[in-house]
1. Consider the structures P, Q: one of them gives -16000 for helix-only ellipticity at 222 nm (-39500 (n - 2.57) for each DSSP H run of 4 or more, over all residues; to 500) as calculated from the coordinates. Say which.
2. Supply the structure label, taken from P, Q, corresponding to mean count of other Cβ atoms within 10 Å over residues 133-140 with the calculated value 12.1.
3. Here P(r) over Cα pairs in 10 Å bins from 0, in percent has been calculated and equals 4, 19, 28, 24, 16, 8, 2, 0, so which of P, Q was it run on?
4. Given that FRET efficiency 1/(1 + (r/R0)^6) of positions 149 and 357 (r between Cβ atoms, R0 = 30 Å, to 0.05), derived from a single structure, equals 0.25, which label among P, Q identifies that structure?
5. Of the structures P, Q, report the one carrying the highest value of relative contact order in percent (Cα under 8 Å, 6 or more apart).
Structure P
Amino acid sequence: MSVPETDLWAGFDDGAAEDLTGPVWDEPVPLKARPALPEFPVDALPGWLAGMVRGVAEETQTPADLAGCLALAVIATAAGGRVKVCVRGHWREPVNVYTAVALDPGNRKSAVFDLMVRPLLAAEKALIELSGPLRAEAETTQRLAKAAADKAAGKASNATPEERDQLTAEAVSLAQAAEEITVPAVPQLVADDVTPENVGTLLDQQGGRIACLSAEGELFDIIAGRYTGKPNMGMFLKGHAGDMIRVNRQGREAQHIDAPAVTIGLAVQPEVLDALNRIDGADGRGLLARFLYSRPVSLVGRRNLTPDLLDEQMAATYAKNLGGLTLALADWTDPALLQLSPEADAVLLAFQKVTESRLGPDGSLAPVVKWASKRDGAVARIAGLLHLAAHPEDGWHKPIEAATMAAATELGNYFTAHALDVFSVMSADPAHDAALTVLSQLVSNHPQQFTKRELFRMLRRADFPAISDLDPALTLLEEHGWIRQLPAPPRTGRGGRPPSPRYETHPRITRAA
């Protein structure tokens, strides 16, 4: 026989019920979890490039996002400063890009970089060898011209007054001719640990282009002012946009680069991306908006220990095509102009309309409006890279097709989802992710009560190195109604360490059992 619910509380007043059950729990406020992010769309890449990305990801047991983003960066290194995409009217986009992939240590980033970048360094070595005779000739010619000018100057200084004017004029003419002879710099495609000043010098020496490819995030430290004590990002802002650079420093020759093209491909630890907005001026001046971000899910802990090895023929094709593209474009002084087919233009225009519709105050791209304002240009750049990868021998003679532009928009949507996540984390309360980690642990263990010390033992030291690191997370969980601290028991007066704070968990946690 069932008892009416009202009879269960007969004889108890409101206060007595709470004494028996504890304070009534309110509905907890959800902690917003980060959404699942899309995986890198490898099929958007041309066949030989997609095959290399898959093969490298499989052998190294790393997310395809790392090799995929680096694939775009290495093609941009080969073509940057030598190719532009003619979008519409006077709208031109260079094909250099900035990519940044966030992965924790232990994800074999260096192995991926070695496999993807090594053929680029082989092409750089080939350029050095090919330019050797030209540099030797220029050095010899310059040395002889200077010797002739010095000889003429000596002759003029010892000449009679009647001959001095004519001989001086000849010496000046020879000195000017010697100064006009330039010795080409040793070709360099890739730099690593460079200061902004070094980047300017390399751009000046290398015909206006250079790439910074690294499995570490030290470049961000350098931009933030590791060596100067203050942020220095102007070179990287102009190097992405292609804006003219003029540098005049006391005691040095002036540097003038009409259309600089810097390419960046980095793999960094997630906390480096999370801290980017703390670089003074990085957001306001648009540095953060220039990067294509990726935050893949690590495979550590579930990797295949006997993976398929990278196919040697696939690696050879990758090296051949990448090297051929690099060498074919190396000597271009005026950039090749890639045209869009009418169909490709229609695809890009449709993508632009979607971007524009989402940039308003209530649009989905409003939180990343600075980044999203460069989204369409980034897609045009990616389309140029995919086109050149699809036609490494003669892509500059062919228009970009609609299928290539559609593949570029697919990559654009991938980078958009990841950028939204990156900027969300940048602006989030630092305790939020820690609170999510703690809540997940509590749901897994569903205790009715726990002490702070007991919770600390449950968690990974990598997440919470010290017990005090739990404080912000516990505070946030208590504010959201998931836990509440219980009164401390009376002290006995015997001294010693105070008991660890004890917490009670919301019934939603205990019901997870």
Structure Q
Amino acid sequence: MTATCIMVLGTTSGAGKSWLTTALCRYFARQGLKVAPFKAQNMSNNARVVASQDGQGEIGSAQYFQALAAKAEPEVRMNPLLLKPEADTHSQVVLMGQVSDALTVMPWRTRSNHVWPQVAAALDELRAANDVVVIEGAGSPAEINLSGSDIVNMRVARHCAAACLLVTDIDRGGAFAHLYGTWALLPADERALIKGFVLNKFRGDASLLAPAPQRLQDLTGIPTVATLPMWWQHGLPEEDGVFDDRSTSQGAVNLTVAVVAYPRISNLDEFQPLKNIPGVRLMWVRSPADLAALTARDWVVLPGSKATSADLAWLRAQGLDAAVARHAARGGAVLGVCGGLQMLGEALIDPHNIEGNAPGLGLLPLVTVFEAVKTVCRTQTCFDTAMAEGAGLPPAGAATALASPWAALAGVPLSGYEIHQGQTAQHAAMAQAGDVARAVLPGGLGWLNASGNVLGIYLHGLFEDPAALQALFGTRLSGPVPTLETVFERMADFVESHFEPGVLNGLLAHAPPGAGAS
């Protein structure tokens, strides 16, 4: 194996592992090294479609962005095991990019033994093809109830003799206890792999931390190698959970985009670019009260879902179904993406008992049938050039009221991805009666209602596509929307300026190539 392995561990979930791994990928890549990211097992409903041996498959969004930061082509070996939660005690298992029904129903501890050979093989193949592999752990490496079936933290570190950084969220409090307790619970051979502690999300004067870093080093022998200040606006899409909705744009807010945050929301990272559009506020909605202040010019978005029928039931239980319908009735724009598109129709039909039958919201005359095989693919497509005229809206290129903004997308070529377990078509009886949704993307990927304000699409990534952003917000853009390249470079600058001099390059010497114990 030729690659040096550097691993980012955390004292808790949310400590900053994904962010720091991404920053390190770009830092080492711009040293002229060939870099790849790796996370053995990720649990997230945010996924991207990437290359696989079988064509295309899924990996966690975090590893997708880490690959881009590393200037590498994203591929399934970078995240060989992806768990997509469908309920509090159940997840769909994706192995090497493909759904595995057998692993999905297998007990968790038994599953680990089955997948470790493929996890190790994926890592070893990346090590053989790169100079550096930057590895992200999961949760905490000191979860001793899980250590016997670990395939993502110290088993990985031992396998590749990784030089490990242990990061903690100091904003939560108890950071030094978290660092010491994590270190103390590890066996001696695993402690030896930890080369530095990192304090993340620090507010204030770092000199006030003394004498704690030195006392911690006296106890453990491990230095604190970086204190990273709190940085709200780094621009990297969040991996899990609803991210902060404070807009980073300038000027008065004249458009609110309200995204319904149901319990099994998926691929929420695709809305991150909206935070940077001047005059646009992105907000997360969980109750009808959150929609009460919207005007007809504002947008409501039903995002993707990993459990569409269950999230639709939740939406009804909150009274959000009526609130969304009221917004649409007064001409407000409504967008459904993937699972959101399915919710907008008349019915969800589940002949394979995947998610369950359910009535839809009835805002589009469509029916979705869940299928046994999931659609996973990258997609290039184009909105119908006659979309505006067919919906009775102004022609493409003409000024369009914000209540019906989708006409601006007419003729716009788009690049995105599909991840959905179902196909959607016209409701036959309603179509015969004259209630027809206009197909605005080929292959059943997009539908528009007769009045033109309700749009449903299977295509993820609309707001990440520069052409779509220009079409929808061109008059608002005072300059180019910050690109991911800009974000990655700023992140690499940030870690370079806040780590102790020589530490990052020193990690390359700390972790000699070669396999350790598995």
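Read the figures in this text as sums done on the coordinates, not as results from a lab. Keep in mind that what you see is a predicted model, and the values were worked out from it rather than measured. Cβ atoms are built from the backbone, for glycine too; each structure is taken alone.
1. P
2. Attributed to the structure labelled P.
3. Derived from Q, not from the others.
4. Structure of origin is Q.
5. By relative contact order in percent (Cα under 8 Å, 6 or more apart), the leading structure of P, Q is P.
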